[in-house]
Structure 1
Amino acid sequence: MSKHICKSLAELPKIVEALLPEILSQRVVSFDAPMGAGKTTFIKALCMAMGVREEEIHSPTYSLVNEYQNGALTIYHFDFYRLKSMQEAYDFGLEEYFAKDAICLMEWAEMVAPLLPYPLLKIKIEQEDETRIFTSEIINFLQTGNFT
């Protein structure tokens with residue numbers, strides 16, 4: 001588990017650099033944060049750090065998934081916020097994306113939790129005014145909080 005504090009947008013590349021080895025190692029990443037906390041902004045900075053051109057990166061809010069290329073590296077950026085049902089995730093072949101040799105970055109991944117491959121890297125973004133706190137941890141199984 002690692003924790004990083006970002007007090008301004010100018011510090012974001014430093015946070016990306018610190019988390020990049022974990023992201024490249026784990027390859028499947030869930031972002032946990034409230035609306036407006038900076039998930040898409042972080043993912044954009046991350047993709048740029050991996051060599052994707054800035055003008056190619058945008059939120060997949062309406063398309064569910066965007067694909068970015070950097071030579072041999074493929075990055076899938078998912079946004080499940082508008083997902084209507086688990087069946088919709090099955091229908092567009094979500095599980096097939098995880099089987100590919102690619103980086104999978106997911107916003108609102110809790111919407112498809114039963115379909116996620118484990119272990120995965122979870123990055124939680126907490127918001128305190130203009131400050132963001134990034135905490136990363138490896139999740140080894142579906143954590144429902146229900147142990148009865």
Structure 2
Amino acid sequence: MARVERSLLLLVPASSAYRVVADIRAYSEFLPGCEAVEILQEQALGDGVSQVTARVTASARGLRHEFVTVNTCTPNERIEMSLKEGPFQQLEGCWDFKQLGDEGCRVEFELEFVAKGLLMKTLSGVLGSVGDRMVDAFAERIQTQV
């Protein structure tokens with residue numbers, strides 16, 4: 001199993017960082033390798049918590065993959081993601097948002113996955129840099145959207 005863990009300290013409110021990560025529709029606008037996102041289903045679970053099922057089309061090293069994730073969003077606190085279908089045996093991740101004082105926040109990202117076949121060969125050598133580029137893209141988007 002491969003694992004990516006990253007942490008960011010940002011000078012924005014946790015709610016602003018959360019909004020950017022929760023805006024799954026916009027991922028193809030700024031996330032490296034993300035070609036398209038299709039929202040398949042959205043539903044309210046109660047207490048402000050929602051669940052979004054999305055199909056993501058991604059490309060890396062000339063290979064194109066589609067996968068479907070279920071994202072459980074707890075406003076301004078946490079987004080949990082799990083695989084519904086795609087080229088992974090397992091894919092689970094989460095974003096945690098913690099307010100630090102009046103103006104800053106800590107954003108923690110964790111992703112665990114087991115890829116199948118060619119995807120595993122593609123990701124095995126570049127896992128760290130992919131994680132860094134992805135988190136950097138989110139950090140830049142968060143700071144430009146405030």
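A few remarks follow.
- Test item: Cα extents along the principal axes in Å calculated as 46, 32, 27, pick one of 1, 2: 2
- Entry that produces 57 once percent of Cα pairs over 17 Å apart, for residues 1-72 alone is calculated, selected from 1, 2: 2
- Value 4.8, calculated as mean projected area of the Cα convex hull in nm², for residues 57-104 alone, assigned to which of 1, 2: 2
- Winner on mean count of other Cβ atoms within 10 Å over residues 49-56 once structures 1, 2 are ranked, highest first: 2
Rule-based calculations on the coordinates, nothing more; no lab input. Just so it is clear, the structure is predicted and the values come from calculations on it, not from any experiment. Cβ atoms are built from the backbone, for glycine too; each structure is taken alone.
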